[in-house]
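Peer 1: Each structure below is given as structure tokens.
Only the coordinates and a few stated rules stand behind these numbers; no lab work does. In this text, all values refer to a predicted model and were calculated from it rather than measured experimentally. Cβ atoms are built from the backbone, for glycine too; each structure is taken alone.
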Structure P
Amino acid sequence: MLRVWGCLLCVMVIPVQAEVYKCTIKGRTEFSDQPCSEQAEKIDLKATQPEQSAIEQQQAITATFEEESRVTQIHSLNQHNDHLESEIIRLEQQRDAELEELSARTYITEDGRIATSEHGLFQRMDEVAADYQQQLEQIQQQIQKNKTALQGLYRNAPMEQ
């Protein structure tokens with residue numbers, strides 16, 4: 001944003017020497033750098049350099065806006081990560097409950113192995129674990145993405161004066 005204002009200020013400093021013409025064609029007003037008809041009206045543009053105090057005031061407003069925006073983004077990303085952390089806890093509890101329910105349908109044999117009489121139960125347990133793991137990894141990736149964004153926002157903090 002600061003770069004945009006800087007460019008605008010540079011443009012305002014450079015004297016405008018281009019000619020602008022105003023034409024009304026079929027009831028529509030148009031502006032062009034060349035006469036669009038014989039009735040074209042030349043518009044005189046006068047550009048002046050703003051006073052230094054106006055520039056400084058605008059720069060201060062821009063800096064305040066940018067800092068408030070940065071702080072808002074930091075707050076939003078932190079809130080989002082808090083929500084994602086809560087979601088991880090909820091998913092882990094849900095996964096554990098579901099696996100416990102499935103595990104309750106197994107038994108231990110005399111030689112210490114886990115067995116079941118239900119066809120495909122172990123496969124279902126593996127699928128449940130894999131599904132939750134995939135969801136948890138996606139959430140962790142989003143948290144890491146947010147943390148990277150936060151690091152960038154912290155690096156771009158204005159210097160204390």
Structure Q
Amino acid sequence: MSQLPEELKASLQPYVLETGTYAGEVSVEVDAKSIYPVLKILKEKFGFNYLCDITATDMFTEENRFRVSYNVVNLDTHARVRVSCRVSESKPELDSVITIWPSANWYEREAYDMMGIIFSNHPDLRRMYMPEDFEYFPLRKEFPLLGIPGSIQVPEKDPPKTYR
């Protein structure tokens with residue numbers, strides 16, 4: 001599906017800010033407030049019944065710093081659409097889509113843990129990789145590549161083992 005079908009385009013028209021195609025896949029950019037209704041339309045009206053993943057990207061811009069993308073597939077037609085929106089650094093918050101796809105639970109937790117994106121109405125938004133008291137978000141661009149010394153307790157290194 002290299003273009004949006006007319007019926008789908010008409011249904012999403014009030015929400016869409018921009019559309020594009022790359023490598024035969026359609027990308028749709030919407031406002032952050034519209035992410036839930038757009039994804040609900042895609043699932044209920046057009047059969048996009050599989051949420052492949054949710055990703056967050058730090059664009060490192062002054063305005064709307066983070067881009068959150070949802071990759072959805074219609075398993076019957078094999079059509080694929082990427083829906084993305086931008087959120088600000090001061091209020092990186094989106095509506096949770098767990099009520100549409102329960103599998104969004106882990107993807108949203110990962111975006112929260114690594115980038116600090118908050119998903120409203122998420123039933124269990126807590127860290128999954130980093131300790132709960134860790135105050136940083138490791139995938140943000142300002143996070144140092146080698147980490148922040150002393151920010152997390154690292155286990156002591158085991159002495160070398162001898163082999164026979």
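Peer 1: One of P, Q was used to compute distance in nm of label points 7 Å out along Cα→Cβ at positions 54 and 134, and the answer was 1.9. Which one was it? Could you put the intermediate results ahead of the total?
Peer 2: Numbers: P: 6.0; Q: 1.9.
Label of the source structure: Q.
Peer 1: Could you figure out which one of P, Q the value 12.7 for Kirkwood radius over Cα pairs in Å, for residues 78-141 alone was computed from?
Peer 2: Values: P: 13.3; Q: 12.7.
Derived from Q, not from the others.
Peer 1: Suppose you compute distance in nm of label points 7 Å out along Cα→Cβ at positions 38 and 94 for every structure in P, Q: which one lands on 0.9? All intermediate terms of the calculation are to be shown ahead of the outcome.
Peer 2: Numbers: P: 7.7; Q: 0.9.
Derived from Q, not from the others.
Peer 1: Right, another one. Assuming 34.6, 105 is Rg and Dmax of the Cα atoms in Å, for residues 30-117 alone as calculated from a single structure, say which of P, Q it is.
Peer 2: On the way: P: 34.6, 105; Q: 12.7, 41.
Here the read-out was taken from P.
Peer 1: Can you spot which of P, Q the value 7.3 was calculated from, given it is distance in nm of label points 7 Å out along Cα→Cβ at positions 70 and 110? Provide the component values of the computation, followed by the final result.
Peer 2: Values: P: 7.3; Q: 1.7.
Source structure: P.
Peer 1: Looking at structures P, Q, which one was helix-only ellipticity at 222 nm (-39500 (n - 2.57) for each DSSP H run of 4 or more, over all residues; to 500) calculated from, given that it came out as -22500? Could the numbers behind the result be given before it?
Peer 2: Numbers: P: -22500; Q: -5000.
Structure P accounts for this read-out.
Peer 1: For structures P, Q, calculate mean count of other Cβ atoms within 10 Å over residues 22-29 and state which one comes out highest.
Peer 2: Values: P: 10.1; Q: 13.9.
Across P, Q, mean count of other Cβ atoms within 10 Å over residues 22-29 peaks for Q.
Peer 1: Check the numbers for percent of Cα pairs over 20 Å apart across P, Q and tell me which is largest.
Peer 2: When percent of Cα pairs over 20 Å apart is computed for each of P, Q, structure P gives the biggest number.
Peer 1: Still on this structure: With mean count of other Cβ atoms within 10 Å over residues 86-93 as the yardstick, tell me which of P, Q scores highest.
Peer 2: Working: P: 12.1; Q: 14.6.
Structure Q gives the largest value of mean count of other Cβ atoms within 10 Å over residues 86-93 among P, Q.
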